Every structure is written in structure tokens, then in C-alpha cells.
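Got some structures for you, see below.
Values quoted throughout were computed directly from the atomic coordinates according to the rules given, and no laboratory measurement underlies them. All figures in this text were calculated on a predicted structure; none of them were measured in a lab.
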Structure 1
Amino acid sequence: MPAADEKFEFAAPDGRGPVVVRRPAAQLQAHTWLTENRSRIDDIVATHGGVLLRDFGFTSVSAFNRAVQIFSPDLLDYVHRSTPRTKIGGKIYSATEYPADRSIPLHNENSYTDAWPDRIYFFCLVAAEHGGETPIADSRGVYRRIDPAVRERFERAGVLYVRNFNEGVDLSWQEVFQTEDRTEVERYCAAHRIEFEWRDRGPALRTSQRCQATVPHPGTGEPVWFNQAHLFHISALDAGEQASLIETFGTENVPRNAFYGDGSPIEPDVLEHIRDAYEQEKALFIWQRGDIMVLDNLLFAHGRRPFKGARKIVVAMS
């Protein structure tokens, strides 16, 4: 591994993204090497925001789970979900299950809530035949690119996320909250200051939660852009999907939407400005089978590019 004064190799060809760490000695057992070098890798993540572990010979979910346990034995369950995932085993999950021909916008995991993981771990079991990259973006850079007047309004108001759980569309409330018990849902909502309303007509459940737009990084104090207004807002869908949902459910009852924290609408040009900031900060790298990527979830947003062929990425959070 490079010494502190040596140059690093970065995952993205333009010199951005996680630092690439390659296993230096094939004869050394990979998990043993990770254990012996954990503090060094932690330092790199703290400084650069992420590490891409390459050529370690990991080929199974159990090997990935064991590697992740070296960094953090206390992994998180995925509750208050935003996307469909499958639990692979333990607290290892599939990456977001979304049509292969669609992109997943850049986002920080669970930044639409008041509780999020500090780290997110990705493991490439099968690299896509074509495409399927996981774009990443420095959340500090996104913050700096956003117009100060826009930042100030979001920082003052926050972001209000509204979800309507309509039967057969998007995720059910049972999947989001991982329970069939309404009392458990109400308990979770109360603990996280989520307003909720059970309904006899229309959506079975409506929730709304006001959350942060930016946060200071706990290690450095640097401000980072940390919300999913651009992803939850109905304008994240294509025009046909927007029109279909509004025609079916009405503007007030679409499955999900985002507003300024005071409930006022977010202007379309503001949302496009935010999306452009992510696009300008975006870096891409090509997955290789066996790669493990460790990201500081506050410092780096991530997404997914469309792909062809088989692709299997699994994730864990801590």
C-alpha cells in the first residue's frame, strides 16, 4: 500500500473517486491482510472518501460478509426503504432492483431520512457485460457547485418528503417498514418524527417527513449536500410516467414527491440546477469481479448506469 507521501491510483480514470488498493501479496490470506491493514484503510476512507479493494480474490457473498465484518461488525438492517431489495443473507442485500435499461440517479444512502449509514459497502459478484457502472460524486463538490442562494433556502427550510402508499404501485408500506403490524409502523414514525395518516380511500397510508438538506461531515465539519429532493420529486420520472401517475392518483396522491420543508413547491429550474451539480461532479469506473468498494456515505453519492447482460452487486451498510 502506498506510503503517505506516495501518489495514489484512483478508481476513475480522471483521477477522482475512491483510492484503489490492490492486494500486495497473493500468498497472504486476504482477510488476514485486511485485518492487519484496517486502520490504514480507515484513514484512506476518512481522507479520500472511499476505497476500492481490487484483486483480493473474493468470489462469494460469505467472503464479502467476512471482509465487511472486519471493518464493522455491527451492520444495519434496511428499514424505511426507498427501493426494492432482496435480503441475501445476514445483513447483506442486493443492490437496488430496478430495470436494467434505466439509470439510478446519484444519491447518498438514506439521505431522505433522519437516520443513515456512515458507510456503505458494495461487492461485485458479476460485472455487467456492458455498462452497469456505479457513478459516484463528491458531496462536498456538489454542495460547492450549487448556487449559494439555493443552498441557503434549502438549509433554512429543509426538505419535505411525502409518500403515498397506493396498492400495487411503488413499494408497499409493509415492505418499506418491514412489518405487517400498523402499530410497529406508528412506533417507527413517532420515533423519527414522521407524520402519518391511515386512510380508508385512496392511499392506504400517507407519510410526510421534514429532513435536512445539508449536513456537516462529523469528521471534518465540511458541509455536504445530503438529501434526495431531486430523486423523490416527481420530475425525476419521465414525462409519460408523470402524466400517468397524476391521471391515475391525482397530484396529491402520487407515490412520492418532495417539497421545500415548509411545504412549498420546489421550482423546476432549481431541481435541474441540482441535477446538473451532480452531473458535473460525477466520476465513473468499470467494475471488476471481486471488487469491494467502501464509501463514506456522507462524502460520496452513488448511482447506477444502465446495463446489458447479467450484473450482480450486493451491499451492506454500517
Structure 2
Amino acid sequence: MQAITRDTYGEADVLELRDIATPEPAADEVVVQVRAAGVDRGVWHLMAGLPYPVRLAGYGVRAPKDPVIGMDVAGVVTSVGANVTRFTPGDEVYGFGIGTYAEYARALERKLAPKPANLTFEQAAAAPVSGLTALQAVRDHGEVSSGQRVLIIGASGGVGSYAVQLAKAFGGHVTAVCSAAKADFVRTLGADKVLDYRQDDFVASGPYDVIIDIGGNSTLGRLRQALTKKGTLVITGGETGGRWLGGYDRQLRAVFLSSFVGQRLRTFVNSENHVDLLALTDLIEAGKVTPAVDRSFPLAEAPQAIRYLLDGQVRGKAVINIK
């Protein structure tokens, strides 16, 4: 099969399209014929091996253990492991795979769900990583409920485009922060108000009951100023490019400070599981959430897709389309 691979950590120029062996499933895995795969910052982190703690998380210290990149997947099951009970060959699925920038990829059964009936494979591939991160940020950690004022910083990207829709679905009044060039796009997602991050001061427009900070680098002090006294801040992103912590020091400081103040300051690591995928499916099939696919790239152009993401051009998600 063809796959996008690399032998070393680095930027997109380390990637090569190669012919490699088709994978076989372990007992708790399935093999999926990949129809589409999502492009997100997590792919870049694993490709670049940055920040360095990523390498210590089991991906390889000096060189990547798995040469194929990619996590989001949508496709058709072709074979199943001995212990798999939820899927059979021919099932259309979406979720989290292992090395999905390829014609075939392995995936753990517990990280897959049936593809939403009303989505194309491209749309489905744009949902798992970003959609579940947003769902867990808005529902589980932000605990957004009807009538709350919600601020979403970084609203035009992959996670942000889902967070806006989910906060509206749960009854929030949503103010979104993005660039002026993407304001119209964010309005189509349902935002009640849009702020230009270059011109508008989100603190002055507050206070907010919940802040979901996805793409910002605002200080904790400014974020807390924009919160009500008992408000909730959920930091899911905001990167500085540092090679050791890459901006995650802000999340760590928030968790520490939360014990000493009335506001709830939270962060989390996305949980990849089929239960939340099924919950996301229900929202998608009910018409409350729709994946926003900006552009699709053929498999051979995966390096260009990653550069497109890093250049900040994406509205919603970019995807790799594998025929």
C-alpha cells in the first residue's frame, strides 16, 4: 500500500510517499481501508517530535517508532482481530487510527464508531480529534448550560469550529474570537458575536461564565479578568513554540492556581473513546453539529496540507482524501 512516512522528526519536508506493507490487526484492532484522514496540530506535534515530552510519551525518543503519520480516520473495515465484536468487514467507521495517512490503517476497536449516516467520508474524517476535544471541553470541563455567556478564543480552527457549535447546542450565548478575515465563517457556525483578536479586547466584553481558550496566548491574569467570580476557564491550546513545554506551562500554572481562587481553571488531555464518538454522532445526525471542511488534499500532497494548516489558512479542518 501507499503511505506518507518519515524516518526522522522534523517539518513537512521529512515526509515521503512510499510503498509499505499493508498492516494486520492485533486481537483488539481492526484494519480500515482509509477513505479520508484529518489534518490537525496533533499530527504536526508527532511529525516534529515537539515539544520534547511528546517523544517521551511512547512515540520514540531519538526517532519515531511508527513511520506513518495521521490520527483522524474515516473508512471501511476490511479485517478484524480475534477479540473484536463491534465491527465486521464492510462497516463504515470513523474515529482514531494508527498511521492514517495511508491506504490502510490499524485502529483500536474502542476508538472507533459507526460513521454518521449524514456525513461523507471527508466530513467524518474531520470530526474525531477536533470534535471530541471540543465536546469534552464544552460539555465535561466547561459544563456549558443554557443561558451562560461563553467566550471561545480560537474559534475558526478545527477545535474552535466544533466548540462554537457545541456551546450553542448546549444553550450558551457565544462570543467568538478569531481574525477579521474569518469572522463571516465563524458567524455561519452560530456565534452570536465575533471579536477580532487584533482589534477587540475580550476582557472589555465580559464577564463570561465560561471561557474555552483554544488558540490564544493570553495570560492567565487577562483570562481571569474576563471571567465571572465563579466562572470556568478551560485551556485546550495556545502554543508558544518552545521545544520543552511549547506553551503548556500556562496550563500547568492554571491547574495549580485553581486551588487558591474561586474560579475554576482547567485543562485536560483529549480522551479517545467510542462512547464520546457516539455522543458526537448523535449531535451530528440531529443537525446540531456539522464538520466544517475547508479543503481536501490527495495523499501525495499531505506535506502541503500540513503547511496549509501551519500557515493559519484553514477555516475549520483540512482533510487528506484517499480514493
Structure 3
Amino acid sequence: MTSVVAVDLGKTGCRAVLWDTTESSRSVRAVPGAPGLAAPGGVAAAREAVRAAVGPLLQQAGGGRLGTVLVGAAGAASAPAAARSLVTALLEDLPTHEAAVTSDAVTAHAGALGGRAGVVLAIGTGAVAVGIGTDGSYARVDGWGPQLGDDGSGAWIGTAGLRAALRAHDGRGPATMLLSAAVDRFGDPDRLPLTLGRDGNPARTAASFAPEVARSADAGDAVASSIVQDAAAALGETVLAAVRRIAGDATLPVTITGGLAGIGSALMTPLTEKITGSGLPLRLDDPLGDPLDGARLLALNAAAPHESLVVRVRRTTSTTPPPTPETPPASV
């Protein structure tokens, strides 16, 4: 079997795994993520994260050339030129015959449904639903980033929670447990705007507060409960919009993936009720695999129905690229 590297590059974290046989155990290397390919400096940040994640895996494997490196990257769907630039960078950086980049939502879809038709809602720092119909139809709903969309996402919930905390701090809004939670996590509320931008990824920092919002909702805080309910409604509508756009005669499987799917019942119970109570031809299934499984599937199968959404380039020279350095470059 051809050795492949699969990478799940999100805004919060980047995970990579190398497969050399179908039976090989997955040794996952995790590093911080990148702001997204569409963000300023997005390709450079993505390149750095991928190299930091993949380099140690190649060293542990003793070198050798790979068949394919496939990266599911946040922001790839809205920045195809950046996706192609990242492919070029990967061919320069890594000893691989082929490099490919697609959206992290596409790899999530392929992994969750094993390449079948259906709708996958991927919720983490961002939020997007990807649907592929039995007739090959395709729909992408939301995933527009924290400024224009990602409704109901971790960044959306965290930002709403921090806004509520600051309203309580000012006396403009009702008292809420979120204020003390924000102080515990971020310190002085008057410095919160600076704190959010300190690592260059405000969406990721805001998303780190989403679990606090969910915990406050579980504890009965009315403000936090309202935020989480609104998030569930927004995410549910994202799923249903994707189903409507690809629905045919068959009942479509729908599944939910991503880090926010484990946030707890405060979000997931109203979300599943919104989806299953819609009356649309769908069924809610558990995911078959994760985005790394999807990236591996797409790395090995260029004939999958997702292929039109993948930027894939094969190396045209036999020259062996330089070894992957331990410290990736700061810029492209």
C-alpha cells in the first residue's frame, strides 16, 4: 500500500497521521492550527502548521518518499488560489509524489459518511454543512468565517458569551455567570479586546470560551442558555438548508462532527431536535470516521465524488526535495 499523510488543519488545531499499511496504528501528531487559508498570511500559517505536524512523523518513519499528502484546510473552499499555493508549498517542503488540498469540511464529509451521499455538519471554531446528493449535486452552507457567518460555531458561541459578560460588567445587561467565567479565563475585562487578539487568532481564542458558555447553561444561567439555544437553532437551519438543496427521493443520512459536537447536551439536544423534527427526508446517523479518515480516503481515491472539490498536483520532476527541517519557516 502507498504511504500517505492525512492532515486535518483547523483554526484551533492541526492533526496529522501517516499510514503505511491498512493495519498500521495511527500515530497522530497535533500542533496549533492556523487562522484559515482566506485570512491574511493564511498560506504561510498553514504551511508552518503542516510542516510542524508532518515533520516529526516522517522522522519517526525513517524517511522515504510518500505517495500523497492530503490536507483538509479551513478556508480552502473560499480561497481556491490559496489552496493551490499551499499545494505548491507542500511539494517544495515534503518528500511526496503528490500533494492535495481541500476544505476541512470536505474531509469531514468523506470521513463521516465513508464517501457516501448525505450531509455533514462540521462544527468547531467555525461551522459549515456540506451536502453531496445521490445524483452528485453539491451544497455548501455557511462556513463564511467569523466576520460573515459560522453561525452557531465555537467562535460564535464564545463571542456571544464574552459580549454578554461585558454587558454585565458595564451594567448594560443582566447578571450572568459568564462574567466570572470570563474573568477566571481571561483576567481583567477591561483588557479583553487586547487579550482576544494576542495570538493573532481571535476566533480561536473566542472559541475557547464556548465550553464555559455550555457549562453555565447546564448550571441554569439564563443568559448562557439563551446563547446556546440560539446556536442550536442556527446550526440546525444550516443543516436543513443543505438537505433542501440536495434532497431527492432517497432519505439522506445526516451526521455531526467536530470538536463542538462534544460540548454537551445543552447544545446537542436542541440541535438534534431541530434536525429530526424538520419533516425532511433525512435520518441522523453517527459518524463513521473523522476528518483524518476522510483525508486518507481522498488521498487514496481520486475517483471519489468529492474529487471536484480537491486541488491535486503531482510532482513533475524526479528531483528529491530537501529534508523537512525541524523548524518550519515563518513565511512563504
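Rank structures 1, 2, 3 by relative contact order in percent (Cα under 8 Å, 6 or more apart) and report only the one at the top, that is, the highest. The structure with the largest value is 1.
Which structure, out of 1, 2, 3, was Cα extents along the principal axes in Å derived from, given a value of 64, 43, 38? Of the structures listed, the value fits 1.
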